[in-house]
1. Assign the value 5.3, calculated as distance in nm of label points 7 Å out along Cα→Cβ at positions 69 and 133, to the correct structure from P, Q.
2. Taking mean count of other Cβ atoms within 10 Å over residues 5-12 for each of P, Q, which is largest?
3. Can you spot which of P, Q the value -10500 was calculated from, given it is helix-only ellipticity at 222 nm (-39500 (n - 2.57) for each DSSP H run of 4 or more, over all residues; to 500)?
4. For relative contact order in percent (Cα under 8 Å, 6 or more apart), the calculated result is 32, so let me know which of P, Q that is.
Structure P
Amino acid sequence: MAKASDVKNGNVLRFNGELVQVEEFLHRTPGNLRAFYQARMRNVKTGKLVEYRFRTDEEVEIARVETSNYQYIYEDGESLVIMDTETFEQHNVPKLLFGAPVKFLKEGMNVIVAFESGEPIMGSIPNAVELEITYTEPAVKGDTSTSALKNATVETGAVIKVPLFINIGDKVKVDTASGGYIERVKG
């Protein structure tokens, strides 16, 4: 067990039987009252936000989390099969760990997965990925307004909004958090 004063932003704690990741951890000393730590934490499984005040001497359990880079191999139902690039060991991890950006994941991409006691608890994919457009409506000649967008399907099957000048076969950079178009990739 550790003291509340040992906790830092980014730590994963076992709090009320659940795993939570510390997003913000502030030391407060209000006037003539005792000092405390104000914590804003996100539940790892449900994504719910939890706020709590820790006494400075309160004991907390900091979970041992191992984070590593893995390579995404293929999808297996509601799981993703990933491989450790050093040991070539394969793991099945639930798709839910990656959230909405999982729709931009393509085979061979590198992902980061965090394990606690051998159990996968968090996953993340790169902030931006390059994907090929597999389907989009052709642009209408003369329609060159810069703010107009159209739907386009990328090679992973996800649908994004792109500018009118993007055609089938073009590669585009996509922001995985928002699902937004960033730029066309040359070559």
Structure Q
Amino acid sequence: MEKMHISIVFQPCEKGIRFVASLKQLAKRLLNKWYPSCHSIAHISICKIEVSERDLAIIVRDLTERLRYERGQYVYFDRFSSYPSSGTLYIDPTVYAKKFLRAKMRTVVEEVRRVVPAKLVAEPHVTIGRQLEPADLVDLKTSGAFEAVDFDFFCGGIVLRKFNHETNQYEAFLEIPFRGEEPSMKSGQLSLGF
């Protein structure tokens, strides 16, 4: 049975997706070349997994149940940063947003690990470019276009994306919202075991 490559992410609203796409196109123009991720849709990676259809159905069911009690909130991003070792330029969330995102990421990965192996992404961030040369990172930083940023979106759930081998991109196929429901307390008499 062939396994599917699935990416689980937080994804901004359409306005946020367009904003990040404009930054990626600006970087592409400034560098005057194509680079990995210049056409990928804005997202914050949580984890990537390989699953069968059966395992995916279980994961979707379990995540839907678990996330119904989670609450969403606005997450803010206030600076550009980079991982020079991997040639990645990204937008970094504020400390408060990072704490919120990490907590949600741990919840998702805990649930997924009940079914298949999953590794938590180290730090939440929105990638602008990856696999850039060190000189590219310097050029983008010194261009003045990537000095300051004020970006936010309401993080109200997660998105599951499936890898499309024809386009070499992940494509969203399911959103699982945070519903903010209160756990119900079953009524009835408590019995003590003594």
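1. Structure Q accounts for this read-out.
2. Comparing P, Q by mean count of other Cβ atoms within 10 Å over residues 5-12, the maximum is at Q.
3. Answer by label: Q.
4. Of the structures listed, the value fits Q.
No lab work stands behind these numbers, since they all come straight from the coordinates. What you are looking at is a predicted structure, and each value in this text was computed from that prediction instead of being measured. Cβ atoms are built from the backbone, for glycine too; each structure is taken alone.
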